[in-house]
Structure 1
């Protein structure tokens, strides 16, 4: 194993907030980058006050800012803008998720930053992109779910009722998309003879359109009428209640013979009416499965279907996913001991590299924890720092 993490030596200035930007930069921190998170003195990140907390730190903030430094700078103040500019000039990557044009108001205009620091990778996350009638609209995850087909995809096929996905997939998809783009831009910089960076843009709208398209749009990609309408497999997703919880299986993805054998209905195989599943018989077949499984414990259902090579999973509560046998075997959920929030579980980085050492951060920064040390690195004396604090430029 090599000792250096992949992004060791890369400095990231994080002037983003909430989820899409902070998760982007935490993914970079997990790869070894030094990430400096900026928060205004009077407006800590929204995630610091949202969800379960202990000793003033929330799990939400911890799970999106692990492994970072935190400084508090008022970017509206000229002295604060000077500090942000100095940090941008010393950074390899800058990430912001403000509405188009807003970063200019805190002295971080992308063209000006790149003019001073041509090797900078300046990453802008927006709701709808930099142009178009909606580009300046305020956007949150649920809005993007609505306009990219995600809510429609959650439509109950039996009742027609629409629903949101009850977490924040649009933000997280955007974060992973932007982290990919940043890594590509850093690689392009290394291959450029002048080591030039660039301005890269990812909109939540386009990131989620791209995410939804391969499967969710299979029924809507062909322009005009298709020769074969076919089935949309996810319309037949179903949760099957058991005596003590529930399981999921997918008949379309498994030979029906295996399922019939598992539930002891050999007559269905012999009759042949379910040898091929399509829209004419799939619902009835699911009802047969449901009528059987409701009399079983989940443990019996899991063992029985696995014995017949039927892919199956038990529906776990979020409170218990850390106890799944595979999560334990793979050490997928880490239990860290943060000095503020105390013992806390978090998902480990999903990648495993054969030659490069892992970097598993176990703490998240307190508000403004590293302000003084970062300013000292920029050459500010203790008296200058004290004056900035007195004037409300820093917290």
Structure 2
């Protein structure tokens, strides 16, 4: 019997029991829809996470190279303008911008306090009221936050060490770089978020930058054109800096490869998505049992039809093909409907989330493959049972 004829007979048999076929198919629809929804949202999370980590706010790819001095006395060592030019020479057609980034916290600065050189940990602030607990004096004014500001706040620990108390420390002079500051306040590290960082001095960032002869920084931020191989290009820049960088003899240049990090994050998200999808896929097993039950009932109810077909020359193989085809048609139809429902559900859920779902070609192919496999596996025994019916027994009944 031709395949087209088998399909026509199978479709007619399923249509003869519309309600039973529909209720059986619902299980397949729910199972496939659940898996497709989870996979689509998981792929969306993965794509959004990788994109956010890989690109800046303008969608450009960026990377940072860090300079680590080998000696704690190298407080002024860092990237210079010559390093910017050197980095740009590595791939001028791929590198859009190179800038030196300045640290703001725990800067190790050699300054003068009470006419003595003192190594201090300095944190730069941009707020008139930083999140600190003042022990004496007052905080910064809006004017002191400007480039010509001269106010500084020191820790209670530093005040005790150098001035032996808060009273003597207030209104004393502090020299950092080429700028003199007036100590206007004392803060207590144990009661502030700076305590864990062991900060000695707080000064306004603009005022501090204006008082530095050198505008060197410990980080070099590189912006690449979209589509560039960030990992490879940045490694090339690091190698060039190691050979010709301005501070190559004073420390080391390093780069944290975000490409490997992104790959690891992507693998974790994919594994979690597949795990949750596998749990949701358990419903497909339950639906498969429903398909098997329906096909057994159908084979039992259609004994007369099977007997007539055998009497006119149908072979057991043809009977088996027909019932297998009915099972596969049922699960495939449920799979297609489940794919559509799952994709729509993912898009509806994503309306309340900061990313878009991603329905991949693999999900579509997987839907058809899983639906076919469920139809074959759970339709095989009922089809075999129908094919093995004895014509004499059917005629007797």
Structure 3
């Protein structure tokens, strides 16, 4: 079975996260959509209509051989926004949908580019009348709010993919530790409410406390921290403080003390000592978010913040509940102790990062993890910078 994971035009519901990454690279639960379906199907390609134009066409080389080519023989399309409760089993000439009619998958003998574009545009009414429908159980991620809202459930659902991995040992029915992970003395793990997964090479240092469901990714270091239910820490993060119902993408750091609640933290983010993200209002009213000039009604009592890729939050800051700190922002105490919403490339509250200093910072940040900034990715960042309103 040759599988194509697509990004639909609903990527706009995931801004600002989707400004710097495709939907198949956004973590929900334990895995990104690409990791999830590659684990099952092995031969997996990806496609987004955004790749046809700048600046996203600049990222084709980074995607590499995962990128769909019209010459590829594709017989199955899967929507990157869907998280199945169990392994998908697409049948020939069937279209899978959610109970709300959202597209999940289709499998045919051979799928051409025009059909792929139709599905990316959510034009599936003709397909529903032509092929037999199958309702598929799982979670459909409609927007960035759902990423955090359903994270606990998704970690639990995806534990079945860990149970079958012989590299994990299970000292408790709900704790799964990779054989190369290191758990030091005086660590408390509480799996009563869900699974705890400690992945390859992770280190849990003394006096750390972890509640399930939680996932600690490859090579990540947990230092004297309290990791509460519903938390995902991806690869090569370094975490201090208290983290609750939040997602940290790869290579991000939470330094020293502080609380992070109900938040999404992008790739290569730094959060300084004693900086906290609030996650509810004192009067317990629902939290609204502001994206540009648009007010988003979250209808949630708890929601912290979205912190975009490569952002830096200095020491001693308070990030208000319902905040959106867009990508490549640098915030610091001398400018303002309390922040809510920040545009991309913000330097403090009222200024903009200088592009040469930003590129230099990104290179240094990536070098820490032995990653080199490609010329295409640099052009991509510069394009976003020049076209930011």
Taking relative contact order in percent (Cα under 8 Å, 6 or more apart) as the quantity of interest, name the structure among 1, 2, 3 where it is greatest. 2
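1, 2, 3: which one has Rg and Dmax of the Cα atoms in Å, as calculated, at 20.8, 62?
Details: 1: 25.5, 88; 2: 36.5, 118; 3: 20.8, 62.
Checking each candidate, the match is 3.
Computing FRET efficiency 1/(1 + (r/R0)^6) of positions 127 and 295 (r between Cβ atoms, R0 = 41 Å, to 0.05) for each of 1, 2, 3, which one ends up highest? Show your work: numbers first, answer last.
Numbers: 1: 0.25; 2: 0.05; 3: 0.75.
Comparing 1, 2, 3, the top value of FRET efficiency 1/(1 + (r/R0)^6) of positions 127 and 295 (r between Cβ atoms, R0 = 41 Å, to 0.05) belongs to 3.
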Assign the value 1.00, calculated as FRET efficiency 1/(1 + (r/R0)^6) of positions 95 and 223 (r between Cβ atoms, R0 = 41 Å, to 0.05), to the correct structure from 1, 2, 3. 2
Which of 1, 2, 3 yields 2.5 [distance in nm of label points 7 Å out along Cα→Cβ at positions 207 and 319, calculated]: 3
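With helix-only ellipticity at 222 nm (-39500 (n - 2.57) for each DSSP H run of 4 or more, over all residues; to 500) coming out at -5000, pick the structure among 1, 2, 3 it was computed from.
3
Every number here is computed from the coordinates shown, using simple stated rules; none is lab data. Keep in mind that this is a model prediction, so the values were computed, not measured. Cβ atoms are built from the backbone, for glycine too; each structure is taken alone.
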